[in-house]
Structure 1
Amino acid sequence: MERPSQAERSSDRIPAAVDVAERLLHNIENVILGKRDEVKLVLTALACEGHVLFEDVPGTAKTILARAIAQSVTGASHSRIQCTPDLQPTDATGLSVYNQKDRDFEFRPGPIFTSVLLVDEINRAMPKTQSALLEAMAERQVTIDGVTRPLPEPFLLLATENPIEHEGTFPLPEAQLDRFFLKAALGYPAPDEELEIIRLQRDGHPIKHLQPVVTAEEINELQRAVNDVYIDELIQRWIVDLVRATRTLDEVAIGASVRGSLALERAARAWALLDEREFATPDDVERLFLPVIGHRIVFTPIFIAEARKTGWQEAMEEFRRLTFAVAPRPGPDWESKVVPLDHQ
């Protein structure tokens, strides 16, 4: 295999982007303790201009995470939408109101016009309201009364689902789940970290003192630098094999689409960047496989029934094992072929 040139492997944007990512991650860790990997997952989605679906129990700092990301970016704003069955699409997007003084309609923007939007318990909103978020997620714009209005940059949507309460909910269709770049969970903190949280919040929440450390333009540079991260064709082919393998398993009714291949490849680049590397590795793909691909799969009723017995987390690990058995990772000699000399 021909070794890529240094110009192909690296870019002047990568060191600057690594610095931006490290400042952002360190700042958020001032208020989100002991969740470095989970925060990195969210920042991976941000770097890829994607959005995150959290399936997590209440009280695990998802709202604080959204606020921390927004407060870390100069001039960024954040909003929160609490979904209920009576929430209307215009409650999120905004609407035109008649102004009697001017005798004309004026647009009043909804909470979606923000930098970081937390949509809490999205599966409690009616399907019509859920679908109103799709254009914003995919196109970063909202069309109301025939007028298309762009959303701020950067724009990150964090949606949550409560895994323990399903009464009165409207599960997201598979096509809408596929719009989320990845699915994650923060989970409960470790005992020592929970004790530290109690101590830190004795005089109020530290989020009040969080200061911006990056600019919106630096976030844009971070997003552009993802394209400069090197990923070898051997790993790209493995990603395609993995996604195609999900379509052949007996346990899967509908496998991941090409959107899954695109997301996994781009996520591996971003994760490498956040890990201060200019090249992606098979380990990156393994770490990101379930967060990026897991929610894009429709399992058979038999697999779902078994998952209820064993637990969903164990079932997803079994799904990953089966997929990797069909599409094994590249052999141990791949590094000698693709890793730049200065990284060996």
Structure 2
Amino acid sequence: MQQSNPEKERMYSKLSSIDSELSEASNTISAAESEVTSLDASIGALAGRLAAVRGRGYCALGHLDKTIELLTKKWAEVGPSVRQSLANNLQPMGSQIRSLQSEAQALRREIDVGALPVAEAESIRLGGEVSSAKSNTAREASQVTAPVKQLAGGLGAVDRDLKLAETTMALFGQAAFPMKQEETPVLAIEAKLMEGEKPHGTLYFTNQRFLFEGQKEVVLEKKLFIVTKKRIERVVMAERPIGAVQDISKGRVGLIAGTGVYVQFRPEIGVPVTPYDVKGWEADVITRFFKYITGGEAARDIATVRGVAAPAEATVRLVRCAACGAPHSGEIYQGQTSVNCEYCGTVIVIG
């Protein structure tokens, strides 16, 4: 049975520490390169991504246009110096790290053959050089990535909103209901209605309406009571003017479902609070966008993106029926485009 050699074990331990420091220094260089490359590619793609959703009719989140312009301009200013610093100061350290790794391999061979006095002296010298290289690499990487980190926060926020816009337009592309005149998509999120058969579907928010379109299984053919052919249809299960929604709050919608949203309608609508199952972060997004729409900011953004005059502040106004001249006595909700005359039933279009 081979006996252990405490001196060898000690030398192997020192070598392991050296290898670890070299690996950490190498990873620091790779991480800095990755940060710069990733930021460069991400900022470079922002304008194209925004143009794509704007081209499909997404006019909300007006801050994206200016923020993307500012991010692109800022990176154009600092990007060249960042890439130069990376190429001239940090990347050359990679060659030094690889050279030290080769020396560490030679040190291992000396330990393997038992040349411990030589290995001891070599480990002291090599350990000092490795520690210095690691420290220099960390310092240079920090200087290279400092401007990147300053832009990363803003990029992350823009990327999140762009992804919401992209997902929204993809889901609106699947919707079965038609859009109304002057109506524009604002948010769409997949959800599950926590009532009845609990259908899966999509919550839609426009500048005018709140909708839930659920998926309904339709049987097309049966043989001996066994369904042999069926299809999934999209059915609008909830539709109200956005102003008819009094509040949307985040909460727990079931023991299994977990976090979701509760949609509360105005009392006169006569519709009970309706729960929908969504992810926790999606519930936060929904409540944020509901306030964005009902607070009037969405309407202003949409007008700006479309290049039209911003809508006037809501005021109490008298609406009369063009057919019988009777006034409409009920409340007109934000987003509502028509009402029925209480006296003759004529549709009154709200301009």
Checklist outcome for this item: The value 3.3 for distance in nm of label points 7 Å out along Cα→Cβ at positions 145 and 289, derived from one of 1, 2, belongs to structure 2
Checklist entry - Which structure, out of 1, 2, was helix-only ellipticity at 222 nm (-39500 (n - 2.57) for each DSSP H run of 4 or more, over all residues; to 500) calculated from, if the result is -13500? => result 1
Next on the checklist: By the measure relative contact order in percent (Cα under 8 Å, 6 or more apart), tell me the structure among 1, 2 with the highest figure.
Outcome noted: 1
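Given a computed value of 2.9 for distance in nm of label points 7 Å out along Cα→Cβ at positions 249 and 273, which structure among 1, 2 does it belong to?
On the way: 1: 2.9; 2: 0.5.
Considering all the candidates, the number was obtained from 1.
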Next on the checklist: If FRET efficiency 1/(1 + (r/R0)^6) of positions 177 and 209 (r between Cβ atoms, R0 = 35 Å, to 0.05) is calculated from each of 1, 2, which structure is the one that comes out at 1.00?
Outcome noted: 2
Checklist entry - One of 1, 2 was used to calculate distance in nm of label points 7 Å out along Cα→Cβ at positions 41 and 217, giving 3.4; which? => result 1
Checklist outcome for this item: Structures 1, 2 compared on volume of the Cα convex hull per residue in Å³: the greatest is 2
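Bear in mind that the values in this text are calculations on the coordinates, not laboratory data. Quantities reported herein were computed from a predicted structural model and do not represent experimental measurements. Cβ atoms are built from the backbone, for glycine too; each structure is taken alone.
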